[in-house]
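Below, each structure is written out as structure tokens.
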Structure P
Amino acid sequence: MSADHHFTIQHEGTAQLREKASRFIGIAFHVRDEESFKQRLLSVKKEHHTARHWCWAYVIGDDGQVHRSQDDGEPSGTAGKPILRHIQGRGLTYTAVIVVRYFGGTLLGKGGLVQAYGDTAKAALEQAVIIEEVARTRMSIHCTYAQLDRLRSDVAAMEGLVLDGSYGDRCHLVVELPRGRITTALERWALQGIEAAVKDQAK
């Protein structure tokens, strides 16, 4: 991952693995925040309500700075961490993997669990469609009508997006720019007398 770009899942992937009568189902999918992950986890638990374990990991943030994992009753470190390693190993963010286990009656041992959960997560990620996304920052801009066309041209030239606009005595635009272009944009527009401020990280 670079400052301006990151890799994530566009279309989710699923995979199944059987190991000594236990069945493992992996689901790799795009996730924007922790709340949306929690909702998806509840949905998976409802769908697979007779399973024994629902282990998971996710990575969130433009730089992958937020990451969590959960063994959900399996021995510590045997499920969530192997799943997380495969997400991070592929350099992905805004990505989650849930691995559901239907217990088959035979214990796999710690090594066997690490292998099974890791292999299922890997297979699910391999079935997913991965894309490169631009990491963007949202800005609020005020300008005159005379400055509007030039401003729109600047945004387009910097690979930005105009999200919203209101036009009264002055023009107010909400735009998103690649993170690496923010400093240049602020300096350029300040020289032109255009008021611009960073609002928040784009989602």
Structure Q
Amino acid sequence: MKPITLTSSFYAYLSRLRWIKRWGLKRNAHEENVMEHSWEVSVIAHTLALIKNRYYDGTVDANAVATAALYHDITEVITGDLPTPIKYHSAEINAAYKQIEQRAEVELLALLPEKLQDDFRALIQREQIPAAHAELIKAADKISAYLKCQAELKAGNREFETAAEQLALKIAESEQPEVIFFMQVFVPSCKLTLDGLMKTY
């Protein structure tokens, strides 16, 4: 085996996702960082993909969906988390932010050893992710945000009331049956306490 002489700061950057706080414009009862959010989106997206395949004749690669979801917010280690009201305040701001995200994708890919770049390109660059996968990840992102809002409301934080209502409407309007399935089957028990959960089995 030849000595390994190359070095990469890719994972040093990745590890800093734990310091990027979400929901920066709101008072939070429980702070959420991008790293934990990415894990939650990944497991939800994986489950959505499996529901789609098992119940609605889907043929998506659930493992590929989960992996791409893990990296769906990776550029925020460079850009930070831009709050939704700002990101969508105008078409100009949204377009500019997308350009910044694309540039951050390129910069992060360049940190990787050359022989790994093609593998990660399919995970990090949004334009490389299959549309069916991206659709599931986007839905999982909304569900994760909804669950965050519900957790804040449960903690007595009314700061998240409007966001919870808006997300509930968007999710209810979804034309993805796997999303409705997830909301009806898995979400209700998320409101239970630990004692309440333990009584369900």
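Side notes on the structure shown:
- Winner on volume of the Cα convex hull per residue in Å³, for residues 93-148 alone once structures P, Q are ranked, highest first: P
- When distance in nm of label points 7 Å out along Cα→Cβ at positions 45 and 61 is computed for each of P, Q, the one that comes out at 1.3 is Q.
- Value 57, 40, 37, calculated as Cα extents along the principal axes in Å, assigned to which of P, Q: Q
- Once distance in nm of label points 7 Å out along Cα→Cβ at positions 141 and 165 is computed for every structure in P, Q, the highest value turns out to be that of Q.
- Structure responsible for -19000, with helix-only ellipticity at 222 nm (-39500 (n - 2.57) for each DSSP H run of 4 or more, over all residues; to 500) calculated and labels P, Q on offer: Q
Each reported figure results from applying straightforward, stated rules to the coordinates on display, with no laboratory input. Here the structure is a predicted model, which means the values were calculated and not measured. Cβ atoms are built from the backbone, for glycine too; each structure is taken alone.
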